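Just so you know, all these numbers are worked out from the coordinates, no wet-lab data involved. Bear in mind that the values here come from a model prediction, so they are computed numbers and not experimental data. Cβ atoms are built from the backbone, for glycine too; each structure is taken alone.
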Structure 1
């Protein structure tokens, strides 16, 4: 029961962060699943990806109605993201587990630094 409540709470936080900032799966769910639920990095990433479609659909309906979506850009991003995600998932088992954590942390730190400079 406690694990279900933690996962549900993590989902709510990820949904709020997704709606506000356009992030949530990778930035909130993956670290939450690793640190709070004890999943390994690979399982956390796969679990997070399993939720993205519904999370995005829930928000994009409202954003689309508000004419906030650049649909041509979204289409190209969709295609590129699908190709990139397929490639990475196909080759993920070749990346050492400890590298995944370090690469993920470096990505988040780099993104945070870039946002502070912008």
Structure 2
């Protein structure tokens, strides 16, 4: 499963991963896929990405980066971390202690904007 994620840039859901795995070896259950993804996430090999309400997607790129999500075709693409100026988490209101952030840019991809 991890090998499958390493070759993907589409930020698949657990269901999409299961479908891909079962295409070659039809033995992966939904419970097995979810358990494996949780284990990979817990050890830091996979990120769970929440770009839309109620949908968990998984990303083997654990380096800091942002995301672009096309509002028409729902394609997701990584954006390099240094694309934007850094955000000063010390500027949050008193009482809030920011630890990390990532941006999600929404709009139209080049395929949909033509």
Q) Looking at structures 1, 2, which one was distance in nm of label points 7 Å out along Cα→Cβ at positions 12 and 100 calculated from, given that it came out as 2.9? A) 1
Q.
If you rank structures 1, 2 by relative contact order in percent (Cα under 8 Å, 6 or more apart), which sits at the top with the largest value?
A. 2
Q) Given that distance in nm of label points 7 Å out along Cα→Cβ at positions 60 and 84, derived from a single structure, equals 2.7, which label among 1, 2 identifies that structure? A) 2
Q. The value 1.9 for distance in nm of label points 7 Å out along Cα→Cβ at positions 52 and 76 was derived from one model only; which of 1, 2 is it?
A. 1
Q. The value -7500 for helix-only ellipticity at 222 nm (-39500 (n - 2.57) for each DSSP H run of 4 or more, over all residues; to 500) was derived from one model only; which of 1, 2 is it?
A. 2
